[in-house]
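So, here come the structures, one by one.
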Structure 1
Amino acid sequence: MKRKNQMRSALAAVVAFAATSSAMALEIKLPQETAMYKPSSLPGYALALQNCMTCHSAQYVSTQPASSPRKYWEATVKKMKTPFGAPLKDEDIPVIVDYLVKTYGAERGEAGPSAARK
């Protein structure tokens, strides 16, 4: 009986050690972001910087088809809010869409990007 209790205690110790060692936090250092949104005087540029890069790289936007019309960008931004849960304000969506379609989509060149440098 004493041997059985020792075995149970040893087994409990191994299980406890395995549970705590696998629950330790790992430190992961990601490389610095190098992709940037194209600067623009359009108000959606600042909103894209503020909202979009919290979830994904700016590179994601540049991989979208350049011929994408406004409806595509609108559906894509709305998809980021629902179902993906991006914390976008409803009134900001058309402004962000305007920036995206005029900078990366089918309306490029229509009040397109201009350097927002001072």
Structure 2
Amino acid sequence: MRVGQLVRRTGVSERMLRYYEHEGLLNPKRTDSGYLDYGSDEVDAAQRIRTLTAAGLKISSIRLLLPCVLGEKPVFHPCVEARALLRGEIEKLDARLRELSETREVVVRLLDAVNTNETLPL
């Protein structure tokens, strides 16, 4: 199938599909006339990549995890390398949550100061 058909089947933009190809995550074949020909493997991979990016993972992480994601659902089949990567991702998310919580507390204090018309040292 051509790239337009892949876009329609996966919901992934052509620009992103080209980026995935550039990053080595998609490997379409070429026809005799030189056109890229996408098959079911590329459909599955594009959908998996979309799921992993929606989870907030970066391309470098996806490159490692993609071979571990199997089936149409997708179903995750644990790879040895994935454990450390996923623990690292959880640590990053926990740090971001702490930062957001601290930022929220600052905003709450500012709102309280505005509501009570008092000055607040930052």
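Computed from the coordinates by the stated procedures, all read-outs in this text should not be read as laboratory data. This one's a predicted model, so the numbers in the text were calculated from it and none came from an experiment. Cβ atoms are built from the backbone, for glycine too; each structure is taken alone.
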Practice prompt. Assuming 51, 16, 12 is semi-axes √(5λ) of the Cα gyration tensor in Å as calculated from a single structure, say which of 1, 2 it is.
Written response: 1
Worksheet item: Hey, volume of the Cα convex hull per residue in Å³, for residues 17-64 alone derived from one of 1, 2 reads 113; which structure?
Response: 1
Item to complete: Supply the structure label, taken from 1, 2, corresponding to helix-only ellipticity at 222 nm (-39500 (n - 2.57) for each DSSP H run of 4 or more, over all residues; to 500) with the calculated value -20500.
Response: 2
Worksheet, complete the sentence: If you rank structures 1, 2 by relative contact order in percent (Cα under 8 Å, 6 or more apart), the highest one is 1
Response to the item:
Matching 0.30 (FRET efficiency 1/(1 + (r/R0)^6) of positions 9 and 89 (r between Cβ atoms, R0 = 25 Å, to 0.05), computed) against labels 1, 2 points to structure 2
